[in-house]
Structure P
Amino acid sequence: MSDAAREQAATFEAPEDLDAINRLYRERRWSDGLPIVPPTAERVERMLRHARCARHDVVARVAPGYGVATAERIAVNAVMAGCEPEYLPVLIAATQAVADPKFNLQGIQATTNPVAVWVIINGPVEKRLAVNASFNCIGQGVWANATIGRAMRLILQNIGGALPGEMDRATHGQPGKYSFCCAENEEASPWEPLHVERGFAAEESTVTVVGAEGTMNMNTHTKDAPELVRVIAETMIHPPSNEYVHGGEPWLLLGPEHAEVLKRGGYSKTQLKRALWERSRMPAGSFSTLELQRARDSRTRELGELGAETLIPISPRPEDIQIVVAGGPGTHSVYVPCFGNTRAVTRRVEEPVNGKR
């Protein structure tokens with residue numbers, strides 16, 4: 001058998017009735033609990049016209065089951081999620097990103113923690129695909145955000161093998177495990193966008209994946225920049241935290257109004273990260289006894305001996321704090337704690353040139 005034949009997605013005859021198809025997908029645990037779009041050969045073929053690679057090319061191996069993610073298999077899950085064909089290059093890049101060893105997908109997929117993969121889109125592709133970066137950007141209502149995020153989850157489940165209660169051992173999970181995707185509101189940001197900060201050109205399109213444990217709304221009307229830094233930093237402090245135990249990579253989704261307050265107050269991104277890193281230090285005595293021992297096991301080499309009064313930084317370095325500007329008007333920002341043992345990965349989105357692969 002050729003390599004291409006071995007990696008070909010399986011086909012089968014399905015009933016024509018949509019309700020019957022969805023019953024079948026539920027029984028075989030191929031869905032996420034929501035209705036799916038049947039991935040017919042015709043729909044998958046339309047999707048694959050937007051791939052730069054061949055249909056059987058291996059894009060990545062997806063933990064924890066290390067299933068082979070070919071362009072075709074990614075396309076199948078994209079169709080099931082309701083994606084437009086033009087979204088496929090974003091999903092191929094996102095699949096490559098989650099498979100990077102720095103992301104620690106094995107840990108993310110198999111943990112008891114409620115970790116979701118947050119997909120952040122930057123660059124010109126954001127507008128071409130109409131990805132929401134403004135009002136309700138991590139909520140419902142926009143097709144691209146909802147279906148790209150959902151397709152990522154189906155790829156993690158159906159190719160990676162992370163079925164709830166089996167390889168996916170999350171105690172509670174979180175709603176972001178259905179779909180968690182937005183774009184950065186680059187036009188509203190007073191600083192360079194995320195992908196430029198991470199080494200890409202402004203005119204390039206990228207996707208960044210984050211191992212996110214949830215969201216915490218921060219609603220403050222202050223117009224004083226140092227005060228805003230203080231209340232954000234105090235929100236980040238939480239003793240039952242993988243970030244403080246292991247030294248994490250916390251994320252802030254700053255609303256444009258808060259970003260403007262900070263910029264007017266004289267903060268560059270670098271200065272803001274340093275100020276937050278300093279102000280979010282937590283006394284080691286805030287840990288429970290067992291978490292303090294875990295922190296000692298994990299961070300003594302980095303921080304030295306940890307006594308009750310030792311101030312523990314949330315991340316090893318100030319630059320580990322990550323900042324994205326998104327959302328609409330309003331005095332809100334969002335703190336997104338991360339899994340701890342993970343680092344975000346960014347990949348360039350490779351789109352067809354003039355409709356050709």
Structure Q
Amino acid sequence: MNTSTDRLTPLLAERPWLLADGATGSNLFERGLLSGDAPELWNDVHPDRIADLHRSFVEAGADIILTNSFGGTRYRLKLHKAEDRVGELNEKAARIARTEADKAGRTVLVGGSIGPTGEILEPIGTLSIDAARVAFAEQAVALARGGADILWIETMSSVEETEAAIAGARTTGLPVVATLSFDTNGRTMMGVTPADLAGLHSRHHLAACGSNCGVGPSELVACIVNLATASAPDAVLVAKANCGIPQYVDGAIRFNGTPELMAQYACMSLDAGARIIGGCCGTSPHHLKVMREALERHVRAPSPDLATIEARLGTISTGATAQLRGELDRKAGAAPGATGRRTQNRRGQKAQDPA
């Protein structure tokens with residue numbers, strides 16, 4: 001078990017940015033994982049393939065690699081009759097990543113990936129917040145025991161589940177990172193905005209927060225601009241976008257993002273305020289290598305405006321656009337809601353902005 005409490009902050013103090021890894025799932029499909037299989041079971045049956053993926057990301061320049069444990073809570077593993085193997089599979093996931101990180105010859109951190117339970121929490125659903133917290137703690141403790149440096153909560157949609165995951169991860173004493181997926185017109189599926197995430201960061205003193213997955217690089221960069229506008233100046237922000245847009249090609253899902261597009265996204269994320277930058281679904285080690293090279297050459301520029309993001313990366317949803325204008329108005333002291341735009345609250349209900 002990694003007994004140090006914080007290896008992330010010293011590394012951030014030395015570097016203007018850190019490169020996180022790319023996709024786990026889509027790259028494991030390239031290595032033989034079948035649709036419907038549990039990737040976490042490969043920590044036991046194919047540890048060599050998991051190690052190979054981690055190694056390829058380290059060789060591409062990743063400073064942070066995430067464990068193969070996204071679906072590692074008992075609720076997700078129950079779908080594969082493996083709910084009694086939470087400790088074993090998560091600890092193995094962390095040990096595989098730890099071994100590859102320690103071979104790097106430089107500092108590479110291991111982030112213990114913690115994804116959603118797949119359940120809907122109270123008060124909308126039936127899973128209690130306390131039960132979710134216990135499940136997340138069970139997973140987090142195993143990841144810490146296996147050698148994780150950070151607990152990396154990702155692809156969350158609701159405030160309630162994110163807070164339950166944070167509380168569970170806190171039981172380890174390790175730094176906690178949380179990223180949400182803003183995939184519904186600039187909001188999460190449950191209506192959470194980047195400004196809401198900024199509030200979570202402030203309340204829970206997260207090591208970093210940001211966005212992952214979503215609907216493509218342009219939308220994610222817009223979310224980072226929104227998040228940076230709403231966050232404290234010293235907040236560490238994370239950008240981990242999908243590699244373009246998914247398309248169905250020859251019977252399989254392919255992402256259309258080129259290495260050049262992802263390099264552009266990486267540099268614009270840095271300009272927008274992100275300090276930890278990586279890729280999500282579809283991002284290969286080759287994409288990551290090109291991103292690293294681009295970041296090393298990049299001269300920091302002002303935060304991109306929406307027109308620049310759209311010109312370079314693609315269309316941005318009206319919701320993300322409206323949120324940014326509202327945040328800029330707020331910071332400038334203007335009355336919010338001048339456009340009378342519609343928004344959703346975090347429970348997905350329609351609400352009218354103040355006129």
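Points to keep in mind about this one:
- Entry that produces 0.20 once FRET efficiency 1/(1 + (r/R0)^6) of positions 146 and 266 (r between Cβ atoms, R0 = 30 Å, to 0.05) is calculated, selected from P, Q: P
- Structures P, Q were shown, and mean count of other Cβ atoms within 10 Å over residues 66-73 at 28.5 was computed from Q.
- For 8, 28, 34, 25, 5, 0 (P(r) over Cα pairs in 10 Å bins from 0, in percent, for residues 106-313 alone, calculated) the corresponding structure among P, Q: P
- Structure from which -10000 was derived, helix-only ellipticity at 222 nm (-39500 (n - 2.57) for each DSSP H run of 4 or more, over all residues; to 500), options P, Q: P
- When FRET efficiency 1/(1 + (r/R0)^6) of positions 82 and 194 (r between Cβ atoms, R0 = 41 Å, to 0.05) is computed for each of P, Q, the one that comes out at 0.95 is P.
- Winner on mean count of other Cβ atoms within 10 Å over residues 50-57 once structures P, Q are ranked, highest first: Q
- Structure from which 36, 24, 18 was derived, semi-axes √(5λ) of the Cα gyration tensor in Å, options P, Q: P
- Relative contact order in percent (Cα under 8 Å, 6 or more apart) from the coordinates reads 16; which among P, Q: Q
Any read-out appearing in this document is the output of simple, stated calculations on the displayed coordinates, not a laboratory observation. A quick note: this is a predicted structure, and the numbers were derived from the prediction, not measured. Cβ atoms are built from the backbone, for glycine too; each structure is taken alone.
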